[in-house]
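Down below are the structures I want you to see.
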Structure I
Amino acid sequence: MNEICSKSEQLLNSIFESAGFDVRAAASENELGCLISIEGDDSALLLNQGGELLDALPQILNQAYGRDLPKGQRIVCDANNYRSAREAELRAMAEHAARQVRATSAAFVFGPMEASERRVIHLSLAEEEDLITESVGEGNGRRLRVALKTS
C-alpha cells in the first residue's frame, strides 16, 4: 500500500478515535487511487443526511494528501458499501434517462447532485454515440442534462 493511503488510513482512524466513533478505516489501492473502507457499529452515522459526513472525509484527506497523488488519482471513502450501491443506482438512472431521451427525443435533466455523482452518469453514457451529457447550473444547484446529439 502506498504511503498516501497509509497516512489517510491513520488520519481517519485518529479522527474516529478522538470523536469516540466505533469505526475503523482500512485503506487499499485501486485503479482510481486510494479506497478507504470504513466499517464498525457507528458507520451508519457517516451515512446520515445523505452521506454528508462520508462525503466530507475524502475532501479532508485530499486537502491533506491529494497534491501528492499521481494525476487523475484520488482518495475515496466508503462505508457499508454505500458508494458501490449508489454508483449502481446512478448507472441505472443513467440507463433510464437514455431510454427516455431516445423514446421522446426530449432532454432529461437530473435533479441537483454532487460532482462525483454527475461524473458516474457522464462516464456511464460516454460510449453512447447518439447522446450527449452536460452539467448545467451553478454551485449546489448543478444538474446533469442528457440529450440527443444534433448532427
Structure II
Amino acid sequence: MSTLCDSLLTKDVKLQLKANDHHDALEEILTPLRSDVRVRDWEELRETLLSNSVKEPFRDVPGAMFLHHCRTESVTELVLAAGRNPSGMFMPGREERIHLVFVAAIPEALNNEYLRILGAISRICSNPATMKELIDCENTAEFLALLEKGCRA
C-alpha cells in the first residue's frame, strides 16, 4: 500500500497560489503536470477534471478545501497535486472561502488506493485544527508531513 507522499510529490505542491477561484487554481496546479512522466495525455486529464469539477461528490466536503478528482487512462498511476491560497478563494455555492485545492487522478485498475487517499484527504481537511496547520505551515515538507500523518491516523 503506497503512502500519500508516494503520489503527491514535492514538485506538485504549490503553497502560494495566485488564483482567486477554484477553476483558476485547478489550471495553476495542473500546469506542472504537463511534463510529468505519470501523465500520458495532459489535455485529456485537464478536460476530464474540468468537466467533473461541478458534479464531484467531494464538492460538499466540510472545510475550506476542494478536491478535483477523476478516474482516467490519461495517467499511468495515482497522480496527486495540491495548492494553497492562504487568503482563500471564492467558490460558487460555498460560504467558506477555499484555501486548499487538491487534484487526484488514477487509472481504473488502482481504484482501491484512490478511494483510500481521497477519504484520507477529506478526513484530514475536515479537522479544523489540522486544516489550520495546513493553511499556516511554512514549507512544502511541513505540508506533506501533516498530510502523511493524517493518512496514518
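Bear in mind that the values in this text are calculations on the coordinates, not laboratory data. As the structure is a computational prediction, the values presented were derived from the model and not from experiment. Cβ atoms are built from the backbone, for glycine too; each structure is taken alone.
Points worth noting:
- Computed -15500 for helix-only ellipticity at 222 nm (-39500 (n - 2.57) for each DSSP H run of 4 or more, over all residues; to 500) - originating structure among I, II: I
- Computed 1.00 for FRET efficiency 1/(1 + (r/R0)^6) of positions 17 and 137 (r between Cβ atoms, R0 = 35 Å, to 0.05) - originating structure among I, II: II
- When mean count of other Cβ atoms within 10 Å over residues 33-40 is computed for each of I, II, the one that comes out at 20.0 is I.
- Ranking I, II by relative contact order in percent (Cα under 8 Å, 6 or more apart), the structure that comes out highest: II
- Taking FRET efficiency 1/(1 + (r/R0)^6) of positions 9 and 129 (r between Cβ atoms, R0 = 35 Å, to 0.05) as the criterion, the highest value among I, II goes to II.
- For 1.19 (Cα Rg over 2.2 N^0.38 Å, calculated) the corresponding structure among I, II: I
- Comparing mean count of other Cβ atoms within 10 Å over residues 81-88 across structures I, II, the highest value is found for II.
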